[in-house]
Structure P
Amino acid sequence: MKKTSLLSSRKGVFYLLLSSLFIALMIVVFLAYKEYSYTDRQKVFDTRIRSTNDFIRSIDTDSKRVIYISGFRSLIAIEDYVARISNYTFEDTEELFRIAFYNGTVNGTQVDVLKNATYSDYLNKLIVIAGTIGLDINISIPNITGIKLYQTNETGPWQVGVNVTVQINLSDRTKLAKWNFNKTYSANVLLVNIRDPVYSVSTHGLVPNPIRMAPDALRPFVTGTNTANLLSLTTITNGSYYIQDPLAPSFLMRLKGRLNESSACCGIESLVNIPSLIIQGVTYDSSRSIVDYILFSNITGYDNVSCVQNTTSWFKIDENHSVQYEVGGLLYPCP
C-alpha cells in the first residue's frame, strides 16, 4: 500500500514538473513572440516615418522649382493681358498674380501659357503621389492670400520674389502617424525675356521690348568721344537693353503704371529706339529724353534735355542721366 502511494506521489511530482516546464516554455514562446511582434511593428513604424519624411523633403525640393515655373508663366500671362488692354494693372497686380499663379486665369479667362502649370495643378499631383505610398494629404493656401509677390534688396532689380505659405495635413492610411504644419516656400523668378509693360501700354503692343540686362561688354558706354557702345544699348532688331538705375521704376511699379523713382535696389530703365516707334506709327514727344519711363509719361523734373555728340539726331538725354550714360562731356543744345 505504501509502495503504491509512493509511486503515485512520484508520478504526481513528475506531472507537476512536466506541467511547470510546459507552462514555462509557453511563457518564453509568448514573450519571444511579443518581443518579435513589438520589434516588427517598430520597424514598420520607423519605415513609414522615414518614407513620409522623405516625401515631405521632396515637397521642399520641388516647391522652389514649381514656384519658379508658375511664377514666370504668371508674369508672362499678366503682361500679355496688359498688352492686350493697353493699360496697367495699377494696384491689382498682386491679386492678378495670385489668381493666375494658383488657378491659371487672368481677369476670369483661362490662359494657355499656364495650362497644367499652375500651383493648384502641382497640389493635385501631390495628392496622387501621396496616395501611391499610402498617404492622405490635404494641402491648401487659405484664401490664396498666402501667395506674395515682391521686390526687395534681396531679389534685386532683375528678379521678383514669390512666397507661398501653405497649410499641410498629412496622415498615414495605416493610422500610424499624422503631420499638421504650416510652411512657407520661396523662389526668385528671373525677369529676363519678360516684356516690359511700359512699352506694351505706351505703344499699344506695337513695339514690345523684352527685359534684357546690358552686357558687361558694353561698358564703358563712352570711351573718349566713341559712343559705339552707348548706341548699342538700343537697336531695332533686338530691342533696347536695360540698366539698373535708382531714378527709374522697378518692374512691379511698371506693371502698376507707377513710373516714378523706385529705390536703390530695383529701378531699371532702357533707352527707346525712336526709329522703331516711327516704323510702327507710334506718336511720341520728340522734345523729351529717350529714357523709357520719361519718354512714355508726363513725369516732371527731366525737362533739361540735350543732344549727344557722335550719335543720331533723335538720341536725346536729360541731364539727370548724363552721368549714368557717361555723356556729360558730349552734350550740346539740340537744334
Structure Q
Amino acid sequence: MKIKTSPIDVVVAWVDGSDPLLYKKRMQYLDHKMEDKLPGADHTRFHSLNEVSFCILSIFKFAPFVRKIFIVTDNQNPGVDQVVKTYFPERLSDLHLVDHKEIFEDYETHLPTFNSICISNMLWRIKGLSKQFVYFNDDIFLLRPITPSTWFKNGNPVLRGKWVFPPYERLVWDRIKEMIGKTFFSNDKERKPSFQVNQWNAARLLGFKIRYFRSGHTPLALNRERLEDYFTTCPNILVENIKHRFRVYSQFNTVALANHLELLGGNKNRLKPQAVYMQPYKRNANYIARKFKQVLKEEQNYFLCVQSLELATRKHQDEFFNKMNQLLQTQIT
C-alpha cells in the first residue's frame, strides 16, 4: 500500500542581474560610490548563467514527489518553460512564477529589494505554498534520487548543518577593521555581510548564547507555519529586517531563524549537509572534473552548490554545464 505523505513544495529564488530594466532600477537606489561602500550591493551577486534551468530539472528528475516549484522573481521570467516542456512536459503546470509584489503585499514600501535575506523573510507568504517546503537558490542542484524523508521526518524539517561556537573572532576582527578604516583612512565602508554572522544574529535573537546551529549551502527544509507564527507574532522584527534594500551585516538569516525555532520546539532531525561545494573561480584545469568525480563517488552526497560560476573561465563554465548535462541526461545549451 502506498503511504500518503504531506505535500512538499520547492521555492527557488532567482534574479537576472544583466537585465537592463533591473539594473536601472537598482541604480536608482545606488550610485557608484555607494556600490563601493556597500558590500551587499556588489554587482556579481546578481549574475545568472541559466543555472536555474539545471536546478529545476534536477528537482523534477531526482525529487519527483515535489508537488510544485515556485520561482520568486522581480518582474522577470527565467524562461525555463521550454526546457521543462522538453524533458518533463507533464510537470509544466507545476511550475509557478511569483513576483516580489505578491510576497511583499502590505509591505510594498520596502520594494524594490535587491536583498536575498529580505526575500527569504517573506517566502512563507507565497499563495498556495505547502506547509512543508524547501528553499533553493538557483546555484544549488540535486545529484541523485531522494525521498521525502530526505527533507522531512515525522512532519518536521531535517536540519542540515552542525553546532558551532559563535563567530567571535570574525565579529571582533570585523569591528577592528571598521574602526581602523574610519579613524585613519576616513573610510565609511560598511562591514561585509557574512553568511556566518547573519546566522549567528538569528540564533542570538532567539536567546542562544554559547553555540548555534550553522547550516550549509544546501536545499533548506522549512515549516511555513513556523515562520508565519513567528513573524505574525513579532511584526516589528520582520520590518526591521526587510527594510534594507541591500544585504547588511546586522541582518539575521531566515533559515537560521527557522532552524533555531525548530530546535526550541524540540525538533531532533539533524544531519550533515550531504553536499558538495564547488567554487570554480581561479582554479586549476582539472578542478571541475575532480569535483564531479567526488559527486559520483560519494553516494551519501545528494546536493551540489556552485558559487561564483560567473567569475570562472569560459572553459570551466562550459565544462560544468557539460557535466550537468551528462548527470541529468539533457542537452541544454
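Bear in mind these aren't lab numbers, they're just calculated from the coordinates by the rules spelled out. Everything numeric here is computed off the predicted structure, so don't read it as measured data. Cβ atoms are built from the backbone, for glycine too; each structure is taken alone.
When Cα Rg over 2.2 N^0.38 Å is compared over structures P, Q, which one is greatest?
P
As an exercise: mean count of other Cβ atoms within 10 Å over residues 55-62, calculated from one structure in P, Q, equals 22.6. Which structure is it?
Q
Suppose you compute helix-only ellipticity at 222 nm (-39500 (n - 2.57) for each DSSP H run of 4 or more, over all residues; to 500) for every structure in P, Q: which one lands on -11000?
Q
Have a look at P, Q and say which one yields 22 for relative contact order in percent (Cα under 8 Å, 6 or more apart), as calculated.
Traced to structure Q.
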